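Student: Take a look at the structures below.
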Structure 1
Amino acid sequence: MLKIRLTRKGAKKKPFYRVIVADSRKRRDGPFLEILGTYDPLKEPSEIKIDTERAQYWLGCGAQPSSAVKKLLTISGL
């Protein structure tokens, strides 16, 4: 089963996230199929960059977004 979820990058106490498509059985920072965008919560306001065309494609293929990614997708206009 495919999931659209966040993977954490960045230094200690300075998180930076990638929005990725991955197999739900793999670990959080493990292998993934595609990077859809980024999310930086430390900037004011938060910076969200998501490729909506590719996200729409993966949602059409049956990928399920996590709750955090679902919020980010609605903010980005999907």
Structure 2
Amino acid sequence: MSREALGSVAAQIPESRVLDGGFLNSSTAVAVPKGRPEALAFVSQFIEDAKASGLVRKSFDAMNLHNSQVAPPGMTP
């Protein structure tokens, strides 16, 4: 289960806790067709702007994903 899901389950089980650290990291990606460098540049800049402006963090928080981390600037897979 994700850390977010475990947190809500642990809240229902007395004396349970979710340990620090992790064993599974998932990420979200955006794909563009090969041979579309302008599209790749646009999407890459949009993602960096969304992270820098706080939009990604606000979106996570709105979905109750408070423990999810926003990738650092410039991170690529």
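What follows is calculated from the coordinates using simple rules that are stated; it is not laboratory data. Because the structure is a prediction, the values reported are computed rather than measured. Cβ atoms are built from the backbone, for glycine too; each structure is taken alone.
Student: If distance in nm of label points 7 Å out along Cα→Cβ at positions 34 and 66 is computed to be 1.9, which of 1, 2 is the source?
Tutor: Corresponding structure: 1.
Student: Work out the source of -13000 here, i.e. which of 1, 2 gives that when helix-only ellipticity at 222 nm (-39500 (n - 2.57) for each DSSP H run of 4 or more, over all residues; to 500) is computed.
Tutor: Structure of origin is 2.
Student: Looking at structures 1, 2, which one was mean count of other Cβ atoms within 10 Å over residues 26-33 calculated from, given that it came out as 11.4?
Tutor: Of the options listed, only 1 reproduces it.
Student: Work out the source of 6.5 here, i.e. which of 1, 2 gives that when mean projected area of the Cα convex hull in nm² is computed.
Tutor: 2
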